[in-house]
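Values quoted throughout were computed directly from the atomic coordinates according to the rules given, and no laboratory measurement underlies them. Note that this is a predicted model, so its numbers are computed, not measured. Cβ atoms are built from the backbone, for glycine too; each structure is taken alone.
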Structure I
Amino acid sequence: MKKIILSFILVLFFQVTVSSQPCLPDGITFSTQAEIDNFQANYPGCTEIEGDVVIAGNNINNLNGLYVITAICGDLWIGGLESGNLILNNITGLGNLASLGGDLNIINNLALTNLTGLNNLTSINGDLWINTNYLNSLDGLNNVTTIGGDLRIYFCSNLTNLTGLDAITSIGGSLEIIELSLSNLTGLNAVTSVGGELWIDYNYNITSFTGLEALTFIGENLSIGQNPVLPNFNGLNAVTYIGGNLDIYNNTALINFSGLDAVTSIGGDLYVYENPSLTSLTGLEQVFSIGKSISIGFNPALTGLEGISAVNSIGEDLEIYCNDSLVSLSGLENVSGIPGNLVISSNPLFTNLRGLDGVRYIGGNLSVWSSDSIKNLAGLDALTSIEGHIIIWDNSSLTNLSGLEAVTSTGGFLKIYKNPVLISLSGLDNIDPDQITYLYIVENDSLSICEIRSICEYFSDPAGTVIIHDNASGCNSHSEVTEACEIQFPEQIDFEGEYLIYPNPAKNMFTIATQNDNIIENLILYNIAGQKILDIELPENPIDVSILQQGMYIIEFVLNESKIREKLIIR
């Protein structure tokens, strides 16, 4: 009797051990219904599969033979990118699956209408990818609370809501909703954070983001594109942080940014492109920092940038281009510097660059091109440094370069090209000539005055390439400009044949030579703004000007009965 009892215990122990053993470390692929039906016979006691499971076959219609599986340590593929399940109409055979270590991929299942059978799953450690299915609902995922990776739902044209995802509170990776028939995002009401990207694209019926009211955090990009009836971003009202880009593109009905009113910081780019009905950036008033670039282009109804008036920091470029109704750059007054490029192009209503009045430096290039109404560069008056190139081309109404008078340093290239009514280069006078390495002045039909201080000093000792042609007489060649410079800035200053000052330009000292006995009572120097810089009574040679900054000055002699003024350059 004792032997019988012992034998029974050993058999029972063996059965329990077998029934709970892990198996199939390399995974398994089911491509026929027979393989599913015979699973328990072929792999007795196999309940925890260590590798991946792939279910894809044209004759698979149910998964009942897999009901013993309680855990899959790898990925679960129901269908696939290259092959799917044509007649699989339910997955209730997975009803005991309680643990999934990797991704859940449900792809190309043409007869599957819901996900009932996955009800025991409470978490997905990897991605949940639902792609090209004829699902009517996501019922079956009701108990899933967390997704460690991405939640991606693509090309499910019968899916009109996301009910079934109601328990999910966090998504570790991205949330991607592409080409569904949703009008909103109801079903995601419990989601508070998305660690990766929130990408809503090609959803032809979506009118709001209702369903995401609990979402406060987006770790990477917020990308909204090709949603033709979306008017604003209502539903995202609790979002305060976007870690990556805010990319808004090709949304035909989008009017403004209402719904993003709580966002204070964008870690990447602000990219607003081809939104034909967008009239304002209202909704972004709390944003004070853009981690990378601002790029706003091809928004034909946009009239103002006042919605980003709180922005005081840009990490890279500022690009404003091809906005037919945009009147000015007003709204950017708090931006004090642009570490990257400043690009202004093809905004037909701009007459100047007012709105950039606070910008003191540009870390990259200054490019102003194809702006038909810009008459001058007023608005850049505070700008002192351009570390890249200056490129001004194809501006049909630009008559002068006023606005750049404070710029003293540049990265080397100075390109003035195809500005048909530009008369003078005045405005570039104070650029350090030693920093010019490439001078390109070509096809400016009215440009006759190029003999400004910076150009003339550069010509005295050119360190790079000079290309000048097809401009008006006086600035039609290198030699013409050189000749004009010799007249405008002679090497010595002749005061009516009675006084000479040399050298000109002066560096640390200059000398006054006189042809008569008249006494100079005072020597006064003014900067180009008319401010008195130096006043020397009864000056004696040599005159020390080493404390003065480089630039053009007006020198004045005060005599008994008169005053005489001429231009002097300090290098």
Structure II
Amino acid sequence: MEDVSLNKTRNGTGFLPQKAVIRRAVGLFSLGLIMAPAVCAFGQQDSKIATTPSSSDEDSSKTDHFGSVNVPMDSWVYPALERLANLGFIGSQSVSIRPWTRKECLRQLIEARDNYLKGEVAGHADGEAERLLSDLLREFNISSGSPEAAVESIYFREGTIAGPALTDGYHFGQTWWNDYGRPLGRGNSAILGYSVRANRGRFFFYDRQELQQYPTIQGTTPQLSSLITYLDESSSVPGYAPITPNTTAGVRQRPIELYAGVAFAGNQLSFGKQVIYWGPTTMGPLSFSINAEPTYNLRLLSTRPHPVPFTEGHVTYRFDLNFGKLSGHHFPARPYYNGQKAEFTFFDTLELGFTRWSILWGVGHPMTIGSLWRNLTSHASTGTNFAYGDRSDPGDRKAGFDFRLHVPGLRKYVTLYSDSYADDDVSPLNAPRRAVWAPGVYFPRLPLIPHTDLRVEMASSEELSQDEGRVRNFLNNQYRDGNTNKGFMLGNAVGRDARAIEGRVTYWKSANTTFGGGFRQTKGGNMLPGGSTISDVFGNVTAGIGKEWSVKAFVQYERWLLPVLQPTPQHNGSGWIQVMWTPQNSVLRRIGKEK
């Protein structure tokens, strides 16, 4: 399942040969056509289509053994379901562990629909819920127990960044956040992609592939290489931060998500390239987000809330255990990671999440059961001299804590939440002032402004007590590439020593048609000489067109000042537009008609 690179240099005109682009496009979709018969056969089995979800059909005791794929994290489904929960219609929702499976989204939707029909939530929230439920019911109108094989989506995106772009979030900053680690640079880019899904009984399969055209990406100059070596305190590491040439414009094929698994007892075991999203924030959790390309990992998680014994269902839990490989690391190369997360929900008011994860192994570090045991059980750095390449070092251990609180008495109006992160502490709660925090507040309805919400978040990689600069968080004396995958931050793109604040307003015409805008400013700390300031004003539109088509658009103006890169303020304008086809006539429906 290795990524296939299809890089090719540009013509003298600065663009890829048209025939090369066409050949790659044909090749990508030929792969989809080749897979289609297998996907169809996977789903061929007697089935009954449920046009309207039923609470009895979706009783957990009856559906826990049905496999279900995850809903992509960039889907409109997540903000719609979150808004329903914050309006009071989904009391059992947990956002600390995502993505959700389609079956879990359907369970939440049924709960929201039933509460709406029963009139459990009074007031203007009923009108807001009605606008959201219709689109969601159409999206999840097949019983999760039915076998399914479908082309989920085919999409095309065209984008550009006009002006000097920031492309290194680990050291300086990023112009585009939370974009699955897609190539980032000044110039034009394009994406052609598709996704397919299938499930039969306990088993499920998902594949999302993209053909990505990207512009020339600037390499490192001698001055920049020296600066990076200084920032990472790696002058003693041989060959660190070498001078690299420009990456010429090209086209590459990438699996964005590619996994298969089996479901049992409200849990699932899966393996492949799959997203991990641990936290309640929209800017991006501090540990794992969609800012970087997903990793290949083995994952065991609970797909729905499980009741804690003797609590009569008022307290529920979920867990997520994974083990995977990080790519794009050089110092050392080929490290692995393991992660554990537990989440508890109390009544319909409070959600708490506890995270522990670690980077281990890699070139120069023995891959043994003993080293894995030390990594999992040691609470101190037990290496001999703490120098780079210490074979007895147990790994880079990290911890996290997050919460979401529906304010009692104001549940329909305000939700408070926060994520946190600590390096080399058992938990951020162990020493809160040494940890970094990312708080937020969400208003699902604004007074006097119908169908509009407001979200304000802050993300920090500076401790509350002091600013320790470039070596405190997301970097380790053994693992100099830190919390990255293929060069992008695994968690929030705020970077290693900065604070960002973001506010965004969204107008909801329906669940899949929204208009939003916002502002984000990121201020650097002591890491960069002269500091840094990055300011972004952005707008976005998601519009459903009929039952099968949708359009997304994003536009942004950015001003940045980083004296270590340029002595004067720099500006860029950027944006992209995406057209997606989500065919409703799945293989499952055709089989049902034939029978």
One of I, II was used to calculate distance in nm of label points 7 Å out along Cα→Cβ at positions 101 and 325, giving 5.8; which? I
Identity of the structure behind 63 (criterion: percent of Cα pairs over 22 Å apart, for residues 229-484 alone, calculated), options I, II: II
Determine which structure produced the value -2500 for helix-only ellipticity at 222 nm (-39500 (n - 2.57) for each DSSP H run of 4 or more, over all residues; to 500), calculated from the coordinates; the candidates are I, II. I
Label whose coordinates, when relative contact order in percent (Cα under 8 Å, 6 or more apart) is calculated, return 4 (choices I, II): I
